[in-house]
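Where a number appears in this text, it was derived from the coordinates with a stated rule and is not lab data. Quick caveat, the model's predicted, so the values are computed rather than measured. Cβ atoms are built from the backbone, for glycine too; each structure is taken alone.
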Structure I
Amino acid sequence: MSTREVVQQSTKDLHAPNLRSTPGLASALRPSILRLARRLRQMRDESAELNSNQLSAMSVLFNHGDQLMGELAEREKVRPPSMTRIVNDLEEGGYVTRQPGPHDKRQSLVSLTDRGRDMIIANRRRRDSWLAVRLAELTPAERDILRQAVPILEKVNHA
């Protein structure tokens, strides 16, 4: 094999990872998952002018109910001062409310308002609709593979 052929093969290997190896699979999955996540984020309602951190915090409240500020920061993997800024902006927009904590009045219990709940539901519907159209373009066998992948991806996500 010539030097040129070796270089071409090496370059090809960088662009086409070995899907049978764990690092190769990781390298192939990462950009696809990131692009899909980016596309889904783009489906949000831009008129509300909410950023992804704000929507994520609202989703935690939607999925897990009222949260103390510290719990919300912990779930979102941000520092409490950052969560305070996020919640301040959401409260100002009428998406969440705050009240004193049930056991310690120095804490704040954050709750989703009806407006916040409606925003989350509308965004989920918009994203689900977009994804349903893309999934309908796949073959039944491809959709079956994705059905099998859902619990596996959840396992990876919660590791």
Structure II
Amino acid sequence: MTPFYQLSINSLQGQKIDFSEYQGKAVLVVNTASKCGLTPQYEGLQALHKKYSDKGLVIIGCPCNQFGQQEPGSAEQIQGECLINYGVDFTMTEKIDVNGENSHPLYKYLRTELSGILGNKIKWNFTKFLIGRDGKPLKRFAPTTKPEALEKYIEQALAQ
């Protein structure tokens, strides 16, 4: 079993999400923020979720307040923003840190497996990680990479 499947995180509602439940699925993990210039990417992420969830794609949004304090709200506020403004119904997690000593184990793992332009740090909100059906991280995408630009990579991951 790959290290990814040994991880877990709590949902925005406080329930444990065990990543072993995602064996055989492609997973897109994104650190999100409700007050960011990139927040409209929720629309594109939701479109990917709608198009590919029946084919085996799971999208996990991880709210984070480490970049410009752009996710200051409570779980209820985050949920409201995502649902009301963008119709998000993919999985959203509890608010976490993605950098630093309090970084969630999921992000410690992802940063180690796929470093980016700043080494193993997350540069900004909406950094995206695609994990293959076998649980291995495949590709890291910059915050400014629009969700629709990920389609060919998602299709490749789903074809594995």
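Tabulated data for the structure shown
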read-out: Identity of the structure behind 19 (criterion: relative contact order in percent (Cα under 8 Å, 6 or more apart), calculated), options I, II; value: I
read-out: Distance in nm of label points 7 Å out along Cα→Cβ at positions 86 and 110 from the coordinates reads 1.3; which among I, II; value: II
read-out: Structures I, II, by mean projected area of the Cα convex hull in nm²: label with the highest value; value: I
read-out: Which entry (I, II) yields the derived value -6500 for helix-only ellipticity at 222 nm (-39500 (n - 2.57) for each DSSP H run of 4 or more, over all residues; to 500); value: II
